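Each structure below appears as structure tokens.
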Structure I
Amino acid sequence: MYNDVKKNIDLEKEPEAGLALAVELFHSGKIFIYPTDTIYGIGGNPFNKNVARRISEIKGREESKQFIWLLSEFETLFNYIEIKYEQHINFLQKIWPGPVSVIFKLNKKSIDITGLNTIAVRIPDDEFCKKLLMKIKKPLVSTSVNTSGSEPLVDIKQIIENFSKRVDAVFYHNQTSPKIVSTIIDLTNSEPKLVREGSINYLELLQYFN
């Protein structure tokens with residue numbers, strides 16, 4: 001069992017042990033660093049207010065700033081958000097899984113729990129993330145490993161050196177994380193709106209919206 005000892009887990013050497021620990025940390029209200037299909041993320045349970053507060057403190061950012069949620073599969077999306085347009089459903093099924101984060105209006109239940117009205121969501125194309133998300137059966141917070149105003153760290157040695165003492169565990173692969181960030185679009189209205197251009201070109205995405 002987890003005993004508050006900081007742990008750095010090489011997922012290539014201990015994939016099952018790493019997955020089991022990540023699940024335990026999530027349900028215990030802890031926070032951890034993990035690989036995604038873009039850059040490394042700091043994560044935890046988004047419905048635990050202490051998790052959001054700790055991550056904000058570590059990053060030195062305002063608590064009012066929101067984090068991205070990662071989900072395991074398309075069907076789970078409807079547990080948390082509202083989708084009014086059939087065109088949006090068709091669009092999302094074409095662009096996910098992948099490095100595109102989409103802002104939605106939350107449903108009433110999620111608003112009551114989180115106090116938020118909207119959230120950015122992504123379905124990642126990463127083996128560890130997918131297995132973890134299937135195990136926890138809830139959204140996972142995803143925010144870049146950096147302090148506010150600094151570039152995200154992608155080298156695992158730098159991540160461990162700078163952040164391992166501030167989080168409850170670091171899960172990593174030996175290779176350097178890809179230096180890409182997700183493209184963020186807003187789907188709270190009928191037409192999509194670009195919020196941030198990332199690794200996927202916005203104009204390329206729009207071709208899937210028709």
Structure II
Amino acid sequence: MGKKIRLVMFGRQGAGKGTQCVRMSEHFGVVHFSTGDALRAAVAAGTELGKQIGEIINKGELVDDSLIIRLVIERLNEDDIVENGCILDGFPRTVGQSEALLAAFASGEVAGSALDCVINLDVPLEEVTARMKARGRDDDTTEGIARRLAAYDNETVPVLDWFDEQGLLVTVDGLGDEAEVTNRLVEAIESAVYGGDSAAADSSSC
């Protein structure tokens with residue numbers, strides 16, 4: 001068996017991050033861990049943590065970092081991720097959450113190896129704006145799109161900069177068709193994780 005990859009994927013709305021997370025999950029045999037899905041699953045399961053989160057959501061309040069971090073750590077320690085690795089989608093969203101994630105790996109609070117790399121799927125603003133307008137959703141007005149993209153950049157750029165300082169950030173060009181982008185991502189991840197060792201990369205899917 002090869003190394004169990006653990007990575008984070010970032011990308012602007014309209015960059016195709018969700019699609020590529022699924023493709024990377026399938027290619028590397030890792031769990032696609034969406035924090036949004038994990039939140040809903042915890043609430044639906046009625047776990048102690050899920051009940052706390054559900055009460056907060058029902059009040060229309062934001063779930064604070066401490067609960068989100070607990071949820072992520074619990075999920076990272078479940079058997080499927082321990083055995084197969086994961087790609088994190090939707091977490092971390094702040095520098096504080098990023099620090100907590102790396103600290104959990106370093107302390108052994110999270111089972112398995114450290115975080116391997118952080119991918120920034122980079123698609124220019126003009127392109128993601130055009131893609132979102134083409135979807136034709138009711139909330140995809142020019143103003144709404146601009147507001148959401150500005151919020152992403154304001155909130156996420158500091159997180160990307162922080163991961164860059166840790167030596168974990170890899171930026172991948174997200175322009176082109178889905179297959180082209182997938183190939184770039186696979187190459188970038190394998191280079192970051194295995195250092196270009198194709199034999200090691202091949203063994204990861206065994």
*Out of I, II, which structure matches -18500 when helix-only ellipticity at 222 nm (-39500 (n - 2.57) for each DSSP H run of 4 or more, over all residues; to 500) is calculated?*
II
*For mean count of other Cβ atoms within 10 Å over residues 53-60, find whichever of I, II sits highest and give me its label.*
I
_Matching task: 19.8 is the computed value of mean count of other Cβ atoms within 10 Å over residues 13-20. Pick the structure from I, II._
II
_If log10 I(q)/I(0) by the Debye sum over Cα atoms at q = 0.12, 0.17 Å⁻¹, for residues 21-140 alone is computed and equals -0.55, -1.00, the structure in I, II_ = II
*49, 35, 33 is what came out when Cα extents along the principal axes in Å was calculated for one structure; which of I, II is it?*
I
*Any idea which of I, II comes out highest on distance in nm of label points 7 Å out along Cα→Cβ at positions 77 and 109?*
I
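Taken together, the values in this text are just the output of simple stated rules run on the coordinates, not laboratory data. A quick note: this is a predicted structure, and the numbers were derived from the prediction, not measured. Cβ atoms are built from the backbone, for glycine too; each structure is taken alone.
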